[in-house]
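S.K.: Listed after this line are the structures, all set down as structure tokens.
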Structure P
Amino acid sequence: MVEPVPTSKIDVTVPHSARIWNYWMGGKDNYPVDREAGDAFAAISPGVFDLARQSRKFLIRAVNYLATEAGVRQFLDIGTGLPTMDNTHEVAQRAAPDARVVYVDNDPLVLAHARALLTNTTDEGVTDYIEVDFHDPAQIVADARNVLNFTKPVAVMFMGVLGHVADFDEVRAIVARVMAVVPSGSYLVLWDGTDTSQEQVTAADDYKDTGAVAYIVRSPEQLARCFEGLDLLEPGLVSISQWRPDPAEDDTLPVDGYGAVARKP
């Protein structure tokens, strides 16, 4: 395959979580070191390829629901990762051309791709990218206010990224601080990798030795605590493959990632 061209800020000698995930998703923005680390994880937990694929399907279904049935026009995607296919703004603006989408990340690799690829798909919509560490929710909100109207509902999204936060109390604090400033009628969309198979637990434990940023898999019961004070939409917190699956598809076997969509009352 043709390798992407690195920049001076991108180290291609150490595996990188966003590039590994890109590899699992079938993307091309990765290097041999990333594929080696991704294959080592998959050798222990082969379901990770299905997990990556199902994570994008969950995003598509959740964003489409919010932009159509729920009438949401503002999306804050925190820890966006590398653009692939059917990114948040593409799904949202396909359903609602006037949707406004703000992506948040602080990774130089993600930033380089985002500026090139995360552009409006409609004349009416807005797509923007802000460079902030998701450990700093106050700064995220401050910068997002330049694009989003926080007096109207916002869909806040954490898509498989909070496993990179070692302290679960901090995970809950990050989510809670962002949700505290969005108005009633806003939504939280969140999924993360789970300890629902021994294979994934073992693979995640070995993953930290690759040099990539460690990823902690947590129990569904822990993830449920991120939704406290919110109204979970049916079917609640479930394996992401089983969150309102397309009846025309038959790949709804559980994967080791749980997620939900919830409304702020």
Structure Q
Amino acid sequence: MSGASDANVRTPPSEQRALETIWHEVECGRYRADLPLWRELTASAAPGGAPARVLDLGAGIGRVTLDLAAAGHELTAVDISPVLLEELARRAEALPVETVAADIRELALRQRGFDLCLVPMQTIQLLGGERQRRALFAGATAHMREGALLACAIVTQAEEFDSLAGQLGPSPDRMELGGRAYFSRPLSVQVLAETIKIERERVVLPGDGPERWNEESEQDIVELDRVTEQQLWREAQSAGLSAEPTRLIGETEEHAASEVVMFRA
């Protein structure tokens, strides 16, 4: 993360942990357009229509995991952030969910034989290049049963803009919590040769309650690897995966359309 304000630098660790969860909720947690597809794939994943054993890679606070677990499926949620997984576990309560803090490029779980592996929300484009994606494919394959499906969401089309040049971008993601308002606003999108560079501003505004805070802001930069379905199919072949038809998820007011590239173990 870059450009953090002095106020955020001095933020106590406990509040910083809370902010990590809050920003994940603001920017990712309320996206719903992909859930019908994950439900469809999960419903037919296990032999004989039994509840599926699903591996959710890059699970965050459980947007996908909790939805599928509520339908009776068994979920293993993997994320590199213990803070986000702690929140996921709190929300899961008695649902059939197990959390694992791990780098999804270095999977070595005790559980094997999953019926379905999901990589939602462009997570595969955050890994840092072909070598890292191949590592994910190899790890996922080792943890799936024969015939299981791997599904990875990617963005291939991004509309460039620069708010500093007076161009309008998407509306900000926003949420109110504990008397404060949290806004995450895209500042610019650049489509480069190998990456899509997204710069956004995170702002916390004081509420109207008796407690008063100063406004806080910071800037965050995300870089997505530029990939295509054909490129992913080639990379996945090294792990013994075969290509399945790609599915599409339409755009929303806040999110671009995405492709779900799929592979059969």
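Every number here is computed from the coordinates shown, using simple stated rules; none is lab data. This structure is a prediction, so every number in the text was calculated from the model and none was measured. Cβ atoms are built from the backbone, for glycine too; each structure is taken alone.
S.K.: Kindly point out which one of P, Q the value 0.65 was derived from, the read-out being FRET efficiency 1/(1 + (r/R0)^6) of positions 31 and 127 (r between Cβ atoms, R0 = 30 Å, to 0.05).
M.R.: It traces back to P.
S.K.: helix-only ellipticity at 222 nm (-39500 (n - 2.57) for each DSSP H run of 4 or more, over all residues; to 500) was computed and gave -11000; which structure, P, Q, did it come from?
M.R.: On the way: P: -11000; Q: -7000.
Of the options listed, only P reproduces it.
S.K.: Assign the value 21, 16, 11, calculated as semi-axes √(5λ) of the Cα gyration tensor in Å, for residues 47-142 alone, to the correct structure from P, Q. Each step should come with its number before you reach the end.
M.R.: Values: P: 20, 18, 13; Q: 21, 16, 11.
Traced to structure Q.
S.K.: Among the shown structures P, Q, from which was the value 19.5 of Kirkwood radius over Cα pairs in Å calculated?
M.R.: Working: P: 18.5; Q: 19.5.
Checking each candidate, the match is Q.
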